[in-house]
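What follows is a set of structures for review.
What follows draws every value from the coordinates through simple rules; no lab data is involved. Note that this is a predicted model, so its numbers are computed, not measured. Cβ atoms are built from the backbone, for glycine too; each structure is taken alone.
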Structure 1
Amino acid sequence: MKVVIVEDEVHSAEKLERMFLEVEPEGEVLARLESVKEATQWLKKNTADLLFLDIHLSDGNSFQIFEKCPVKVPIIFTTAYDQYAIKAFKVNSLDYLLKPIHRKDLTLAMDKFHEWHQQTSSTDNMDFQAIMEAVRGPKADYQKRFMVHSGEKIRSIPVEDVAYFLSEGKYAFLVTRSGPQYLIDSSLDRVQLGLDPSQFFRINRQFIIHIDAIANMVSYTKGRVKLELEPPANRDTIVSVERSPDFKRWLNQ
């Protein structure tokens, strides 16, 4: 099978290509493209069996590609923080991969592609417009409060009182602006779906932070950013390599 990777971060593109060829030894990566312009020019003249498409590219939103040329290639989206569009990804595209991408997730996505390919070769049921609207449009039903546990007691914490969420092993916690930490009955993946993405950002697998919880930021190795949070966290809070470009865009929106 022949695929194209559209990703503006060289490290992420190289990692995805390497992982893809491990999962699909007979596969071939026809091109690695870094921008809306490159992808549009390539797709107007060429085709592939599958397209890995990042949402945010060096020169704009990848949905601009659909506005410039018809795309008939099945797509697996890759994303770092478009959590508010995940439901649309699930319904209207072949699949999506949340960064940082892990081999097991890519394997499951490829299994889904092969199953889809055996049943149909049509992309008519892939509503890219619906995903575009989900990414661009506001969402009114963000979660307003969270139920937490404090010993045998149960409390309800308004979302505006949340500084950040963190995971420790199998457990997830909510940390308030005033400092207390509470156990929650949810995973960070599920929590992420209900948060306003203009206010919260998932910096790595362990932390989702509120913009106001950032007390200080410093440059770190490999283009990453190290954060100091308020209230302080009990471990280093470093934006992952894959999420750093989107984190910087989030700060600048």
Structure 2
Amino acid sequence: MLSRYILGNRVDSLTMDEAVDKIAEFIKEGKPHHIVTMNAEIAYQAYNNPQLQAVINRADLVTADGSGIVWAAKKLGKPVKERVTGIDLLKALANEGSKRGWRFYLYGAAPGVAAKAAKRLEQDYVGIKVVGTKNGYISEREMPALIKDIKGVKPDILLVGLGAPRQEYWIARHLEEVQVPVMIGVGGSFDVLAGVVPRAPEWIQRLNLEWLYRIVKFKRFKRALALPKFMLAVLKEARQEEQEKGS
């Protein structure tokens, strides 16, 4: 597995199938592993936040979640094999897990959403084992009970939908305590599975314009400002690398 660095953030070059195979290895090992699905917004935040960057670079697997990361890797002369988004990885793992008997736990999103997402997974992937759900609006005082519940049902995969970078910090903080073989930050994937938030039409996904659809559809214009800043930072890094090669 080849790793690239974009603005100081590690990203691993692998296909969706390779990502699933790698995660299967993690589950077989049994030790806790942290998976990050990194998009351009998270990458730019980490570029300006050493603490977040350290969390990303310590993770056991970092996928290219979004066309922005794929573009940046190519621009820097370090292309990745393909885009591996959080929602698509979740579905691929659900499909594989339904065959292998993997146990899933869903933590995050608004009250009731994770439970609806779990029902959708059970409908779409016959035989999948969802052993627990919990919303992401619990207090720190309730956290020990959540940890106890997760440890008690022994999932193979803990899907954490708290949004970035909160989910990355939560996983890093509780990784050793919870001892789940695979913990993945999946952003707003539960909202999509539960039907609370629609995903972009397939033709938009094929054009790698899902990020633009989300900006317009949900009026995320303030968050969208990170994208041109990310692109400018990548172009600056590319120029610096060219200058270093020429000197």
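Structure values in brief
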item	result
FRET efficiency 1/(1 + (r/R0)^6) of positions 5 and 229 (r between Cβ atoms, R0 = 25 Å, to 0.05) derived as 0.15 - corresponding label from 1, 2	1
Read-out Cα Rg over 2.2 N^0.38 Å, computed value 1.07, structure in 1, 2	1
Given -8500 for helix-only ellipticity at 222 nm (-39500 (n - 2.57) for each DSSP H run of 4 or more, over all residues; to 500), calculated: source structure among 1, 2	1
Ranking 1, 2 by mean count of other Cβ atoms within 10 Å over residues 61-68, the structure that comes out highest	2
Test item: relative contact order in percent (Cα under 8 Å, 6 or more apart) calculated as 23, pick one of 1, 2	2
